[in-house]
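Here, each number is a calculation from the coordinates, and none is a lab measurement. For clarity, every value in this text was computed on a predicted model and none was experimentally measured. Cβ atoms are built from the backbone, for glycine too; each structure is taken alone.
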Structure P
Amino acid sequence: MKLNHIHHVAIICSDYERSKRFYTEVLGMAVVREKYRSERNSWKCDLAVNGLYQIELFSFPNPPERVSKPEARGLRHIAFEVDNLDDVVAELQSKGIEVEPIRSDETRDNKRFTFIADPDGLPVEFCEV
């Protein structure tokens with residue numbers, strides 16, 4: 001088997017409009033297509049990162065909450081590669097987003113990274129190249 005790359009990541013949110021604003025206005029993703037599925041009482045929004053479709057944002061009635069922060073079984077977090085972490089942190093903070101202190105990862109040649117939380121508390125990581 002040969003895998004080419006990750007096709008997309010699916011995120012279920014509790015407040016569709018709030019999460020859509022976060023991913024488009026705060027993180028700068030572009031809406032590729034958006035559809036309301038009346039039979040499921042659910043929105044689906046396909047989002048692009050730097051021109052590539054990568055995120056599916058879903059709403060469903062009364063989705064269960066995550067069991068815990070990133071250590072819960074299942075998807076741990078979503079991570080984005082950035083060129084300049086200091087610029088990203090400054091922009092996020094200018095938009096009122098709380099940013100964790102910058103850390104470095106000794107398993108990745110001491111590359112710097114940080115986390116924020118999306119509107120539902122999903123950890124979002126930014127990794128400097």
Structure Q
Amino acid sequence: MSNPLKPDLVTLELYSRARSFRYAFEGWWYVINTQHNAWIHALVSAVVLALGSWLRLPLRDWAVIILAMTAVWMAEFMNTALEALVDMVSPDPHPLAKVAKDVAAAAVLVGALGSIIIGLLIMGPPLWQRLQDLSGF
């Protein structure tokens with residue numbers, strides 16, 4: 001017979017999972033609230049999603065677009081985490097701390113540039129066609 005005052009293992013596991021999600025969303029919220037570039041990523045993401053919807057992209061194209069966007073967001077999250085960690089362990093300027101931050105920022109830049117290329121390759125031709133159709137040429 002179970003004790004009503006003692007939670008069972010399933011309840012504890014569900015609580016633990018819910019708490020993990022809460023921490024992840026707190027991290028996401030931190031990035032959005034503190035990182036200027038995250039606002040740029042959010043704006044570009046919204047524009048890409050709206051444009052892809054307007055172009056009625058096929059599912060395979062959506063998969064590639066979503067993967068590219070996810071890579072940029074993940075790089076931004078990791079960059080923010082690494083910057084916080086470097087600031088914590090090296091509050092005074094240090095050449096290696098600068099290297100760590102610069103390389104993490106470069107990872108975001110590489111992801112963003114790759115995503116731009118992917119977006120142009122996937123959405124460029126149908127966008128060009130749609131604009132030609134609208135202009136009557």
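Things to note:
- Structure with the greatest value (metric Rg/Rh (Cα atoms, Kirkwood Rh), set P, Q): Q
- Value 11.0, calculated as mean count of other Cβ atoms within 10 Å over residues 85-92, assigned to which of P, Q: Q
- Structures compared: P, Q; top value of relative contact order in percent (Cα under 8 Å, 6 or more apart), i.e. the largest, recorded for Q.
- Label whose coordinates, when helix-only ellipticity at 222 nm (-39500 (n - 2.57) for each DSSP H run of 4 or more, over all residues; to 500) is calculated, return -31000 (choices P, Q): Q
- Structures P, Q, by mean count of other Cβ atoms within 10 Å over residues 37-44: label with the highest value: Q
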